[in-house]
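Undergrad: Dropping the structures in below, format is structure tokens.
Every number here is computed from the coordinates shown, using simple stated rules; none is lab data. Keep in mind the model is a prediction, meaning the values are calculated, not measured. Cβ atoms are built from the backbone, for glycine too; each structure is taken alone.
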Structure 1
Amino acid sequence: MHRSKVPAPRFSGFTLIEVMIVVAIVAILSAIALPSYRDYVLRGQMVEGTNALAAMQANMERYFQDNRQYNDVSTTVKAPCSTATTAGKFTVSCSGTPTASTYTVQAVASSLGSNLTYTVTQAGARSTSGLPSGWGANCSTAWIVKRGQTCP
């Protein structure tokens, strides 16, 4: 009689070492990718504020062309920044009361950092304060919109 040889069963799958190596690789990639992703998302949200601020500045200049002053003409004709508007996570409004020849508009986002604030004046002077931690110092001459950007 011939006995047929039945092959011994072969186990297939991954060993514990192989799985642990894959987990370590995924952890290393996550440690690199997540902070970069957070910065990318934050930069996108910051641009919402600066865009809204630039739009409000243009509205204020149009208002000046029509009325020859930045402050409210009457109780019915008000400066554009008299009423706060929302753009993404930012609230855009006048910082103080505009005068006939000056204004300061600010965009404030308390949820993006320690009260992140961008400002612009009628002269076009820009400033940034309240940057998120690790993004650098406040800047009195420009809008800071990315990590590592320095104040000119």
Structure 2
Amino acid sequence: MTFRLDASDPRHARALELLADREIGWLGTNGRDGYPHAVPVWFVWHDEAVITFSQPHAAKARNLRADRRAMLQLETSADGEEWLVLQGDAELLSEPTAVWMERVREQYLAKYTAGLDALGWSLQRLVDDFSLVIALRPHRLIGL
């Protein structure tokens, strides 16, 4: 059975809202040393998946080549009482970021134009440097 976030379910609707609004998520993978590995990532929710871009040789990419199990965690309240974790399987997609950016450009720029500006980066730099696309397809929602 495929897991889907259902906007008619209040908990799922809140998760969809947070996935649209939050700028930073923590992507957790299983490190090759056996310890969890978590890094902050920019992401968008697209076609029932968390889409994030990575440098091809980053630890998260190496980890996912060995073990597809992953999670995305969002802190959703200042007091830590509300939080969201999506667990699922991640796939390293064959299409590069340049192709994917055509699909998610508007959504991505709505979230990250200010972040790119703060870094002094162009969108093209991000596309060139973070050329690997990771799609996390959740099978479980925890929290909220």
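Undergrad: So if we calculate distance in nm of label points 7 Å out along Cα→Cβ at positions 90 and 106 for every structure here (1, 2), which label has the highest result? Walk me through the numbers on the way to the answer.
TA: Details: 1: 1.4; 2: 2.8.
Of structures 1, 2, the maximum of distance in nm of label points 7 Å out along Cα→Cβ at positions 90 and 106 occurs in 2.
Undergrad: Given -11000 as the derived value for helix-only ellipticity at 222 nm (-39500 (n - 2.57) for each DSSP H run of 4 or more, over all residues; to 500), which of the supplied structures 1, 2 does it correspond to? Before the final figure, lay out the partial values.
TA: Values: 1: -13000; 2: -11000.
For helix-only ellipticity at 222 nm (-39500 (n - 2.57) for each DSSP H run of 4 or more, over all residues; to 500), the value -11000 is produced by structure 2.
Undergrad: Taking distance in nm of label points 7 Å out along Cα→Cβ at positions 26 and 42 as the quantity of interest, name the structure among 1, 2 where it is greatest. Don't skip to the answer; put the middle values down first.
TA: Numbers: 1: 2.7; 2: 2.1.
The maximum falls on structure 1.
Undergrad: Next question. Thinking of 1, 2, which structure, once relative contact order in percent (Cα under 8 Å, 6 or more apart) is computed, gives back 15? Each step should come with its number before you reach the end.
TA: Numbers: 1: 15; 2: 29.
Checking each candidate, the match is 1.
Undergrad: Out of 1, 2, which one gives 0.00 for FRET efficiency 1/(1 + (r/R0)^6) of positions 10 and 66 (r between Cβ atoms, R0 = 30 Å, to 0.05) as computed from the coordinates? Working shown, then result.
TA: Details: 1: 0.00; 2: 0.20.
Computing FRET efficiency 1/(1 + (r/R0)^6) of positions 10 and 66 (r between Cβ atoms, R0 = 30 Å, to 0.05) on every structure in 1, 2 gives 0.00 only for 1.
Undergrad: Starting from the value 2.7: which structure in 1, 2 was distance in nm of label points 7 Å out along Cα→Cβ at positions 34 and 130 calculated from?
TA: On the way: 1: 2.7; 2: 3.3.
Of the options listed, only 1 reproduces it.
Undergrad: Further question: Check the numbers for Kirkwood radius over Cα pairs in Å across 1, 2 and tell me which is largest.
TA: Details: 1: 19.1; 2: 15.6.
Top value of Kirkwood radius over Cα pairs in Å goes to structure 1.
Undergrad: If distance in nm of label points 7 Å out along Cα→Cβ at positions 18 and 98 is computed to be 3.7, which of 1, 2 is the source?
TA: On the way: 1: 6.9; 2: 3.7.
Source structure: 2.
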